[in-house]
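Participant: What follows are several structures.
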Structure P
Amino acid sequence: MGSGGNSGQIPSAYDVVVIGGGPAGSTTAALLAQKGLSVLVLEKTRFPRFSIGESLMPESYWTLERLGMIDKLNASHFTKKYSVQFVSASGRASKPFYFSETNDGPSAQTWQVLRSEFDEMLLDNAADHGAEVRHDVRVKHVMFEGDRAVGVELSDPAGNGGTEEIRARVVVDASGRSAILARQLRMLDKFPELKRISMFSYFENGIRDPGIDEGVTRAVKIRDDLGWFWYIPLPNNQVSVGVVAEASVLYAGRKRDLEKIFDLEIELNPWIRDRLVHAHRIMDVKVLSDFSYRARRIAGDGWVLVGDAFGFVEPIYASGVFLALKSGEMAADAIGAGFEAGDLGGAQLGAFGDELVAGIETVRKMVNAFYSPEFNFAEFLKQHPEQRRNIVDVLVGSIFDDRIQDLFPAIEQYCALPPPMPLDNPGQPLAAIS
């Protein structure tokens, strides 16, 4: 893995280069800049830019507090979120799972955000803490000397074929679903049981409930329990609506017209259809596929993966932004400790990997339970009322608490859960990646 050519520019040197300015990259950059390290964030677009994934988990509060974001969020126009609710395909709604059932502190309330504004707030916050931010730059690949990452090579933004090298002691890949480094090292695996696509759009004037339930996230099963809709109230009288199912379910016997397929699924779902009866769509229908995956390693000598660049499970429990924030925080702590100890090896930089993966596996198990035709939240809690707290805690984001694991033997009485996807030792040489 060579360093490639350059355009004749003198390479820059930073303590840390972060690829990507989304929630994971902004969090890592802000916390490392707070420690006095020189940090450069390389973002391929210019903010604000659209992104899906508007619903925050309550446990995001603690990372956001550490970033100094809580006052800004309290002053924002983002919709307040107090609960999650599940709705059957026939329209029968569960009792809302209020976060205050297990939490009487400030994190019992979170937000439904416009990601264009939220992500820009986070990136501006990283800059306010001292990180340097460059927009409109595209990383070609991460440079290595032997097994150690030593920087990144950028494409010439003018399109003249030249490149620029930027050297750093640590490279953090926060490039989202691009997963630049995991793809470069060929270490990205799909979760074999999760092969779904999502179609989504924004609507104006969709029905929302009054009071504390105005910002509730709804997960609504579709016909024959073959997938689900999300319904997320947003600021400016908007709602985010998306459907998630296997491609064979959404495309079967239909012309590949996204808007017609999306509109048909809405018409086939009484609960969603009634909520949108007076609404109008304000954005083209978009589609995402192949979004359930994870890298086999989280770190190596001089490099770390965070957020979606490491992995993403599924949108059902709104874990994406939370795991981006949390992994960015964990990585920043591991990197900061590494600089203090003079140890930027893989074992040190990836010291948080097992803990993060345990949380991801908790989400993965709950996703599989949700999709299992043998499992139903309401019926499960009738038989196991003692597990309600654990269910709420998962929805809150308390997925790193060992106590949560008591939930899964009870769930396995109803449905099979997937075996864990192993995580490779971050201290192994790159040749060990198969």
Structure Q
Amino acid sequence: MLKGMWLWLDARLQVRELLRTEGARELPAGTGWLFVLGSLALSTFLVLVVTGVLILFVYIPSPDHAADSLYYLHQMNFGRFIHGVHHWGASAMIVIVFLHLLRVFFFKAFARPRELTWIVGIVLLLFTLAMGFTGFLLPWDPEGYWGTVVGLHIAEQSPLVGGIVGTLLRGGAVMGTQTLSRFFALHVAVLPALMVVFIVIHLRLVSKLGSAGPLSTPLRGKDSGFAFFPRQVLRDATAALVVLLLISALAMLLPLADRPPADPTDTQYIPRPPWYFLSLFQFLRYVPGRLEPIAAVVIPGLIVLFLLLVPFIDRRPGRAYLKGRPVAWLVSAGVALAITLGVLAGPNPNTAISPLATGPVPPGADAGQQLYLSVGCGFCHGSDAGGTKDGPSLHKAVLYRDRPWLLAHFKDPAGLVPGSTMKKFDWLTDDELHQLVDHLIQINRENRPW
């Protein structure tokens, strides 16, 4: 029956013919591992689509519920892992797309007749950055909220249309429900649809024009070496598997923490964009205020325009990395400058002032649970007291401890448990200590095995 269904579909869609044609497509001799970056970007995009759809079943695009919905996701089986794969996968895709474009540039694979392939690739890079930026706000946590404030401020520096762009993206005078709704629509509908269209165009161009191959291959000649299947397919699949394992390892070893909702009135939080915009962010620090529109919009716009026109600027014969290519030296200096500025931006200064609690206060939380999260217990024991690598689980942990012992332990942990690294909570009032004990007793009752 399955064979019959396959034959029925194949007769109408010509799947086998397509696979046979693409598999037999010849690649230039010397094509190696550096040429897996394009397919690697595509496979990473597919991972993001799958994990994004899974997150959509839980996520609520509302400032009042976004953080709580992700908190709920993290309590589900594999929920935190899926969110982590999506998070790290987004960063991985940005890095892979950048590396792919650098490889194409330095191998001069944009030269005639592949100019349009390069231009479509630049557009896909811009879409990838836009996907990262719009997704940065969706958790509605302090980092995403204030990072978006920075991004919108940069967008508003655009000459003539800056105010209109800012208002359209923000959805009003201040960031709120409309902002999150618009970023959500862009992130899950508009941008993915555009990316799919341009990916199809890009793949069609690559299939039609073929690979430019390594530096030894003549730009306008043909140097057929081997078929795409199976050698290069195996390389592509191996690279995709390695990256997927790496992303999965990061999701497990560096799990995403539950973060409290953004507080627009927080005057301590230092606005900071996502890592891929840190170079521009740091550059703006060196620019006087009156020149900020030029530095924030005009210069990046000229850089994008330059990249789009590269095939028509770098027209010299030969494929050497740098020899006889002033444009290549210019791009190399630009990449080095961008990396330097990103490093100079330094680590996130908000680490020292961010709340110690590992999660937002769930709706309907009692006073004890609010205290548990606000004073930082959740930092070591988990927002639900389920334990982390830094602190043991408190589920069933106090079944055989009475109230006086728990109160004394809060005031002097090492005095009751020699060697304990838990800090003293003797600065809390007696009422607050009793509320914390009530919360511990309650979660132990809820997690009893009987």
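Participant: One of P, Q was used to compute volume of the Cα convex hull per residue in Å³, for residues 139-186 alone, and the result was 87. Which label is that?
Facilitator: Attributed to the structure labelled P.
Participant: Could you figure out which one of P, Q the value -18500 for helix-only ellipticity at 222 nm (-39500 (n - 2.57) for each DSSP H run of 4 or more, over all residues; to 500) was computed from?
Facilitator: Q
Participant: Also, I was wondering about something else. Going by FRET efficiency 1/(1 + (r/R0)^6) of positions 171 and 275 (r between Cβ atoms, R0 = 25 Å, to 0.05), which of structures P, Q comes out largest?
Facilitator: Answer by largest value of FRET efficiency 1/(1 + (r/R0)^6) of positions 171 and 275 (r between Cβ atoms, R0 = 25 Å, to 0.05): Q.
Participant: I would also like to ask the following. Taking -0.70, -1.17 as the value of log10 I(q)/I(0) by the Debye sum over Cα atoms at q = 0.10, 0.13 Å⁻¹ derived from one of the structures shown (P, Q), identify that structure. The partial results should precede the final answer.
Facilitator: Details: P: -0.70, -1.17; Q: -0.88, -1.24.
The read-out comes from structure P.
Throughout, read-outs are computed from the coordinates displayed, never taken from laboratory work. Only a predicted model underlies this, so the values are computations on that prediction, with no experimental measurement involved. Cβ atoms are built from the backbone, for glycine too; each structure is taken alone.
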